[in-house]
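What follows is calculated from the coordinates using simple rules that are stated; it is not laboratory data. Owing to the predicted nature of the structure, the values given are computational and were not obtained by experimental measurement. Cβ atoms are built from the backbone, for glycine too; each structure is taken alone.
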Structure 1
Amino acid sequence: MASSKPRTSKRAPEEPTKPTGDVQSFSEAAECLKTLAHPVRLRIVQLLLHSRYTVGEIAVDCEIADNLASEHLRLLQRCGFLDSEREGRRVYYQVVEPHLTQLMACIESRFLPGE
């Protein structure tokens, strides 16, 4: 009488597919995330995702001195998050990194009440 047990093959378990990248390839990302990891810079990004602003307008909103606002903007520009545009005597800043929209939405939904 033949056995009614199904035959099982002894295949090696499949290795999970690893995502691309390595620790070194994340170094630029880590530096830019460190730049974002400041309450004033997060607020600046939030503002600039909704409109463009001057240094003075940002400084007033964030309750900081103009020179400090300029320094925060410079750091954000260095990571490629922002760009500036001169109109006469005024310089307006705007977000140029499209991924910041999703990142800020995640931050707002997690940390802002009622969002």
Structure 2
Amino acid sequence: MRDEDGLEPWPSREELPFVNTIEGNPVHTGRFDVGGFGMRTMISVWECTPGEFEYTYPGDEMCTLIKGKIQLLRENGEIHNYSADDTFYTRKNEVATWTVIETVRKIFSIHDPDSDNLSH
């Protein structure tokens, strides 16, 4: 069921091979404005409730948080705290641990130059 912003439930974390839940039961919803899972270009709005998970990025991603708070543990050991209006970049195949402190909403663009799926 879509919310007022067009966000709808996304596949469970167990169905997504690039997500591994560590703690809690974070629930995520989203809306693809361009592309979709596995496509070369993905532009989306995404929201997630509190919890902790490991995420392997399927492409280079630029995102901006529009609400909420997270802590991001990068694979090099750096810890970053982000909240609304913060923008950050991650690279394809980077593994990061997300701790969602307050329900977060972000807009993002992912580009995977290796994907053969160009469909929109």
Structure 3
Amino acid sequence: MPIHEHDEMIDAAIRILLEEDQQITISFSPGGISIRFPTTRKLAEYLGIPHYYVLPRFGAMERDGLITRIERVGISTTVAGTKELLRLMAEHYQERAEEILGKEFLRALQANANGRE
């Protein structure tokens, strides 16, 4: 499935993080930067769909290398998922993201995700 097929789910996650939670959990590791996703139940509730409709979509996102799911830990983006999430965030929610993360930090995340330092 093309990465952009997942934009609706990623967009919903961004809106939850920026508007409802008003916080973003970011992890740094030698492998790259990952961003914590809202729970599948929270995404289902936000989208107004049954929880069991969200699970296959997350399975597809995992197969496409955008997220990793770890039992009892949660869902986080992979390097490719972080890049896609930050792309959508910049296209649609740049101002709000800057309010939450700060302009300089957001720029640094975007640069890192795009392979620049």
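Source structure of the calculated read-out (helix-only ellipticity at 222 nm (-39500 (n - 2.57) for each DSSP H run of 4 or more, over all residues; to 500), 0) within 1, 2, 3: 2.
From which structure (1, 2, 3) was distance in nm of label points 7 Å out along Cα→Cβ at positions 13 and 69 calculated, if the value obtained is 5.7? Going label by label, the one that fits is 1. Assign the value 22, 16, 13, calculated as semi-axes √(5λ) of the Cα gyration tensor in Å, to the correct structure from 1, 2, 3. This value belongs to structure 3. Calculating relative contact order in percent (Cα under 8 Å, 6 or more apart) for structures 1, 2, 3 picks out 2 as the one with the greatest value.
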